[in-house]
Structure I
Amino acid sequence: MSVAFIFPGQGTQSSGMLHHLLDHPAAIRTLDEISEALHFDVRDLDNERCLEFTDAVQLALFAAGVATARALIAEGVRPAAVAGLSVGAFAAAVTAGVLELRDGVELVSLRAKEMAKLYPTGYGLSAIVGLTECQVEAIVRAITSEQTPVFVGNINAPRQIVVAGSNPAMDRVLDEALRQGAGKAVRLHVSVPSHCPLLQPVADLLGKRISAMNLTAPQMTYVGNVNARAMRTKELVAHDLVNSIAHGVRWHDATTVLQELGCNLFFEMPPGHTLSDLANENLSGVNSVPVKAAVLSRVLRLAQQEEANT
């Protein structure tokens with residue numbers, strides 16, 4: 001029985017998210033280090049105006065994840081494995097020791113800016129709840145076209161599927177999903193078509209940049225986005241970080257692998273509770289807890305109990 005750290009992706013951001021982190025020296029020091037790398041205070045990115053922009057959102061999520069993970073580790077919480085959804089994977093890779101913090105900042109900044117530059121308007125993500133992956137794939141195949149492309153993106157749960165693509169095509173997919181019995185079909189607060197072939201140029205740029213970086217073997221198991229496999233070499237982690245932007249994320253499978261590795265206590269880095277809701281609803285025997293300042297004592301107590309039972 002072990003602990004896993006899980007890191008959320010874009011769409012979970014909220015105003016003030018970096019000002020509501022754990023008041024811990026390790027978290028404060030991490031935010032300061034990220035600010036030095038950026039040449040401005042990363043805390044300035046968590047207001048409503050800035051969070052309308054992809055680069056601010058992704059950097060803020062990255063900062064929140066790494067800062068909180070380092071605070072927990074400083075308090076003696078030792079994860080056996082890490083996994084991050086989308087941009088959360090970069091925070092997971094830094095926490096696992098594969099990437100230096102500055103390199104993580106550089107890659108996240110490059111990734112977000114290039115995504116926004118490639119598709120500044122007219123594209124995004126949508127979520128469909130209540131249909132299976134096969135059902136959504138069939139709808140997408142019937143609607144996608146060269147002029148208005150749409151793709152199956154993330155598989156967050158057996159019946160929670162994210163699609164990515166052009167707004168007109170996504171609108172048609174959502175309408176058809178509701179007609180076929182979806183309980184919910186909505187646009188997400190994400191303005192770029194993440195995790196589909198439209199973003200292969202961004203993956204290519206990331207691949208060139210990460211190949212010049214000094215990577216280190218992971219200090220804990222990293223579970224990937226694209227194939228949801230346990231990864232224990234720096235090469236495999238780098239490949240996953242680069243390629244996930246142009247491929248769908250098999251998040252439910254990734255959390256299933258965490259459970260199969262013996263992790264039954266997940267700590268979700270801030271902000272929000274989306275990943276914990278998914279785990280608690282879809283993985284029997286797993287307890288997933290969002291880490292917030294108000295529940296730090298409970299988080300540490302759960303971690304101590306888990307260690308005692310190991």
Structure II
Amino acid sequence: MKTFKSASAFKPQRQTVVTIGTFDGVHLGHRKIINRLNQVAKTKDLDSVLLTFFPHPRMVLQQNQDLKLINTIDERIRFLSDTGLNYLVIEPFTIEFSRLKAEDYIKQYLVDQLNVAVVIVGYDHRFGRNRTANIEDLKAFAKTYHFEVEEISKQDIDDVAVSSTKIRKAITEGQIDLANTYLSKPFVLTGKVVKGRQLGKSLGYPTANLYIEENYKIIPKEGVYVVCAEIDSKPYFGMMNIGHNPTIAKDNRKSVETYFFDFEGNLYGKTLEIQLLKRIRDERKFDSLVALKAAMQKDKAFSINYIKTLQ
């Protein structure tokens with residue numbers, strides 16, 4: 001899969017079959033649509049193209065700070081890269097772009113820049129200024145500009161919409177098992193390891209403190225999780241705490257910290273993609289450091305036993 005950061009940068013070698021959407025999570029429902037896209041591309045000897053937008057339109061039009069997405073844009077690119085797509089086109093979403101009339105969008109983007117032969121979208125797809133154009137308008141433009149439209153059924157679209165909503169709900173409620181089932185892969189947190197408060201080190205559990213730059217990235221419910229990350233091309237399991245460390249922290253700062261089993265070395269400055277595999281428990285305030293250490297030992301034992309079931 002080749003990725004282009006704008007439609008204007010994409011120079012098609014032949015005609016394309018295009019689908020359009022956010023594809024947040026790249027979950028089972030999304031993969032069903034992409035599989036259909038690739039199938040049509042192969043049958044009709046076309047290139048498959050997924051057109052998406054970034055930032056999310058709601059971030060630009062509503063300046064919605066509460067909007068949380070399952071994937072950062074970099075995570076989305078990586079997960080889409082293994083779907084068999086030929087091309088991913090990420091069009092920057094701006095106020096100017098949002099003001100394009102429906103026909104101008106079709107002509108300039110789909111026809112002139114993407115060289116479209118077939119568009120695959122949902123029955124409820126809307127586009128153009130103020131999202132006033134619908135699937136019937138798209139079919140009318142298709143006749144004018146000589147491309148086909150394949151409509152995704154209500155049932156398939158509902159599956160996609162509901163799954164994304166369900167995944168976000170599951171993540172915020174700490175139901176990582178359920179979220180991972182919908183995603184068909186582990187939910188990940190990606191960030192750079194930075195210096196923290198050294199609280200874990202003082203307890204004999206040195207942790208990697210993860211700084212997640214993207215404020216739109218959804219963060220799971222506070223608590224302790226079994227996790228895995230690839231470090232220097234080798235997988236390492238561990239346990240992650242998301243929360244405020246109420247037993248020993250002097251401030252109320254939220255952190256994402258991971259203690260990796262069997263790892264020795266310096267992780268500062270490294271970017272890690274950490275998979276969340278299983279939730280162990282809620283974060284809680286303990287009466288003493290002795291009680292906290294005892295709980296962490298139990299968490300480690302639970303984690304190691306769980307990891308054995310995966311191997």
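Out of I, II, which one gives 18.4, 57 for Rg and Dmax of the Cα atoms in Å as computed from the coordinates? So the calculation was done on I. Comparison across structures I, II (criterion: distance in nm of label points 7 Å out along Cα→Cβ at positions 71 and 255) gives the highest value for II.
Thinking of I, II, which structure, once relative contact order in percent (Cα under 8 Å, 6 or more apart) is computed, gives back 16? Derived from II, not from the others. A value of -0.41, -0.88, -1.19 for log10 I(q)/I(0) by the Debye sum over Cα atoms at q = 0.13, 0.21, 0.26 Å⁻¹, for residues 55-126 alone, calculated from one of I, II, originates in structure I.
Of the structures labelled I, II, which one yields -9500 when helix-only ellipticity at 222 nm (-39500 (n - 2.57) for each DSSP H run of 4 or more, over all residues; to 500) is computed from its coordinates? That value comes from structure II. Among the shown structures I, II, from which was the value 0.70 of FRET efficiency 1/(1 + (r/R0)^6) of positions 159 and 287 (r between Cβ atoms, R0 = 25 Å, to 0.05) calculated? Going through each structure in turn, the value belongs to I.
Bear in mind that the values in this text are calculations on the coordinates, not laboratory data. Please read all numbers here as calculations on a predicted model, not as lab measurements. Cβ atoms are built from the backbone, for glycine too; each structure is taken alone.
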